[in-house]
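Every read-out reported here was derived from the displayed coordinates using simple, explicitly stated rules and does not represent laboratory data. Please read all numbers here as calculations on a predicted model, not as lab measurements. Cβ atoms are built from the backbone, for glycine too; each structure is taken alone.
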Structure I
Amino acid sequence: MTNTSKTVTIRKAKKEDIPIVMYINKVSLPENYPEWFFEEHLERWGEAFYVAEVGGKVVGYVMSRVEFGAPYVVEGSIVKKGHIVSIAVLEGYRRRGIGRRLMENALRSLKEVYECKEVYLEVRVSNLPAIKLYEKLGFKKVRIIPMYYLDGEDAYLMARPL
């Protein structure tokens, strides 16, 4: 049996997942974070930090946090909002619904566990597959953040109510 036919399991991340999560981040995204950053997100907002496994191998993750601030898409002056900080799936496992399932779990936790009223994320304006996924999940483009990424590329700030 090949990896393509194995079941995908989505589960909450554990401390021992941090090295593989960091590896997936490093090989999948140009923006990388130090180990303490992943550990802090796991410790503080672990109910919304998920990994995807195929055949016992971690192949993707989504890392979130909770913030307070001015809303992007809901009413109010200050709201509790979720922030999708980072999501990545190893190249050989993309376009199989893994990213969508990771996002759905994170969104559910941000709403039900952390009682967030909205959620937002940043995405490269050139990352069309990710933008399409986020739009299917109900995210709307709120604005462009000029030169958001280290290489100078702009980002869309996308948000949706929870």
Structure II
Amino acid sequence: MEEYMIREFKPEDLSAVVNINRRCLPENYPPFFFMEHYRNYPKAFLVAEMGGEVVGYVMCRVEYGLSNLRLGLTRKGHIISIAVMPWARRRGIGKSLMIKALRALKEHYRVDEYYLEVRVSNGPAITLYEKLGFRKVRILKHYYLDNEDAYLMAMEAEKI
């Protein structure tokens, strides 16, 4: 199986990341949205590269607000978007991207918890997140533009 590496996003990766987002996910973001996250949280915006080609990415940000896990305010690492090209899946790339992003959020941005939203129909992603330690906190009704619900999943930052 071909090897891959996980590294920090660079501005020259933008067109590849936008392409992956458009090909793999129904939620598409404009290029400036990716660059804004890169500028604000560069250590938590990672790409997977295989054979010199970017085949996946994870983009995160840090928020301060009400905890998804307990009472009170906290620093939260929000996994905004993750995608891997279909032909590069089932090699551990998504898991590696997630683990490295979670570590970066904890080490560089000192978050206390992580959270993400995932389509209730996305079984493979839900399974991955649960294996990493995330748990379903609540259902967000009609979260996506096509009206599909999402699970809000969260976990304590100490887990990784």
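Computed quantities for the displayed model
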read-out: Highest-scoring label, criterion being mean count of other Cβ atoms within 10 Å over residues 61-68, among I, II; value: I
read-out: Source structure (of I, II) for P(r) over Cα pairs in 5 Å bins from 0, in percent, for residues 37-76 alone, computed value 6, 20, 19, 16, 18, 11, 6, 4, 1; value: I
read-out: Comparison of I, II - label where distance in nm of label points 7 Å out along Cα→Cβ at positions 53 and 85 is highest; value: I
